[in-house]
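Enquirer: Some structures to go through are shown next.
Each value in this text was obtained by applying a stated rule to the coordinates, not by laboratory testing. Only a predicted model underlies this, so the values are computations on that prediction, with no experimental measurement involved. Cβ atoms are built from the backbone, for glycine too; each structure is taken alone.
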Structure 1
Amino acid sequence: MPRILVRKDPSSFQTLALSVEATPNGLSYQSLGRPLNFSQMLERRQPLAIANSECFTVELANLGVSVRLTLSWQGRDYWVLVRQRRKDRGDVVLKLISGYVPAHELNLPLLTAIQEVAEECLLETPHGWLGGRFGDTWLPTPYQGPLHYREAISFSLSPLSGAARPTRCGNLTLLERPRAYVHLPTASLQLVYDLRLELPKEAKRLSLFHVDERLENGQLVARLDRRRPDLYLIPLEQGRPCAELLTLKKGNLQPASSRGIWLAESFATQEGWLVRDERIRWKDWLAQQHLPQPARKKPQQSGAISACR
């Protein structure tokens with residue numbers, strides 16, 4: 001049975017609309033107007049049209065962040081995806097770890113990004129759950145109390161190489177150089193950070209779980225459902241994704257079905273600074289990446305998965 005980890009009052013969340021200016025050389029944003037609560041922000045997330053994908057000025061509903069998290073596990077690298085049912089868009093997708101940036105972190109969205117990792121990506125060992133650090137900064141342990149976090153060991157987050165074109169908040173350049181795009185269906189600016197997660201050697205028999213918040217009776221409720229971990233891995237070969245989905249439970253990698261899978265818009269085609277699609281089919285993304293559809297095979301029980309062909 002799913003376990004409730006925390007309840008929150010959504011009225012405490014506030015963000016700000018944005019004014020965004022894009023040129024072929026970079027993109028800058030700054031806050032606009034008065035603070036918005038969650039409902040007011042959602043009301044502003046209406047489709048818009050922009051003709052020139054490289055040069056424009058536009059007002060947007062909000063700033064969002066995503067983390068393309070690369071997990072290092074037993075000498076191999078994997079991208080981490082989470083399953084989410086998006087009520088505002090009426091679909092279920094696999095997406096990057098992501099969240100909305102609150103007003104007080106608009107000038108430092110990396111803080112929101114690493115907090116989303118702590119909230120959405122849970123790492124369990126037989127002796128407890130792992131906390132993490134980004135450099136010298138400890139990540140929050142959002143479910144301290146319901147879950148037992150290990151004190152002696154932790155994982156580490158570090159930035160990978162950033163995007164070629166800079167993004168600025170006002171006159172401040174975001175040092176980690178996240179990939180930026182304007183998502184036209186939701187009138188939002190999205191920043192995608194590339195981060196790497198390194199595990200301690202002592203982390204044995206690892207299991208991965210996704211925890212997502214849902215609005216229920218006026219409260220945001222976070223639940224842990226062991227029957228549906230909802231966290232998936234895409235193996236990488238020399239930095240390139242492979243045409244497989246895996247799960248990790250008690251140290252064993254196992255294939256996951258990709259039938260009927262959709263990926264969120266961060267995997268869709270980006271034209272200049274713009275992404276026009278809500279989502280993309282798994283098989284269409286494989287074609288976009290020039291990856292062959294894997295042959296059907298029986299599930300494997302060991303941790304050794306032949307990921308690329």
Structure 2
Amino acid sequence: MSTINWFPGHMHKARKEIAEVMPHVDVVIEVIDARIPFSSENPLVPSLRGDTPLIKLLNKADLADPAITALWVEKMEQEKGVKALPVSQQRPDQIRNLLNVCTSLVSERQREVRPARVMIMGIPNVGKSTIINTLAGRVIAKTGNEAGVTKAQQKIKLEQGILLTDTPGFLWPKLSPPSCGYRLAITGAIKDTVFDYADIALYAAEYLLKAYPEALKKRYGLDELPETDVELLDAIGIKRGCTRKGGGVEIQKVAAILITELRAGLLGPISWETPAMTQEEVLRAKEEDERKKIEKEEADRIRRLKTRKNRR
């Protein structure tokens with residue numbers, strides 16, 4: 001499994017600008033993808049927000065497995081100062097209710113002095129701009145089904161005396177555990193030019209075979225499911241006529257079909273991670289990092305010994 005990574009320069013700039021504004025913010029809204037709450041949650045946010053109240057908005061909840069979303073809400077709300085809200089862009093009323101939630105988190109005395117200052121942030125293509133437009137009741141933020149549409153901070157006046165600061169979506173320098181990169185790519189948070197469709201489609205196929213076998217059968221008309229990810233893509237390719245002259249399946253075509261249909265929710269509500277699964281991944285990643293650190297220290301020690309020996 002290769003590692004997907006993406007950290008453009010404008011995202012480094014966005015991080016610095018957020019850190020500068022944060023001390024003047026009353027409430028933070030972090031928009032995350034309900035299908036991948038852990039992978040789309042920015043690990044830099046806790047250090048950036050400090051004690052500022054945080055609303056974790058699990059957007060696109062209609063595309064996620066509701067039972068797994070409930071587990072994520074329960075887990076997130078165990079953290080001090082955090083409220084988790086699943087919302088769908090198909091339900092604008094859920095999104096507009098955010099104004100009431102923000103107001104409730106700011107004291108009445110504070111609201112009398114000045115408008116409640118709210119900052120909204122989120123990784124690319126998580127639906128942040130659509131949420132802003134719904135809150136404002138008009139088109140303010142540019143939307144687009146690609147990563148990295150918002151490029152600079154902007155301030156927007158909302159109802160209930162709320163001043164909203166929009167921030168550019170940014171990813172963090174290292175996507176860890178590596179599987180986070182795959183899940184971000186599957187849901188469209190990473191630009192399609194950064195990864196290979198076949199690579200992430202194989203990751204998706206392996207997961208779906210274990211977690212959502214019935215969804216695969218129903219969508220692709222498969223009576224029996226193959227055992228491996230490669231065989232699954234072959235079976236989908238045959239069903240969809242993605243075969244080459246002389247036999248075999250055009251893997252890139254099949255991969256594009258699978259990823260496009262997953263992003264559109266055509267296989268039904270699917271969640272790509274559970275709290276237990278990501279906890280195990282984090283532990284494994286820490287163990288791997290520690291192993292690499294020890295190996296590096298040992299290699300450095302041997303190098304130093306050899307250098308000393310050669311100097312004698």
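Enquirer: Out of 1, 2, choose the structure whose coordinates give distance in nm of label points 7 Å out along Cα→Cβ at positions 169 and 201 equal to 3.8 when calculated.
Expert: Checking each candidate, the match is 1.
Enquirer: Where does the value -0.43 come from, among 1, 2, when log10 I(q)/I(0) by the Debye sum over Cα atoms at q = 0.08 Å⁻¹ is the thing being computed?
Expert: For log10 I(q)/I(0) by the Debye sum over Cα atoms at q = 0.08 Å⁻¹, the value -0.43 is produced by structure 2.
Enquirer: Upon calculation of helix-only ellipticity at 222 nm (-39500 (n - 2.57) for each DSSP H run of 4 or more, over all residues; to 500) from the atomic coordinates, which of the structures 1, 2 produces -14500? Write out the running numbers ahead of the final one.
Expert: On the way: 1: -2500; 2: -14500.
This figure was derived from 2.
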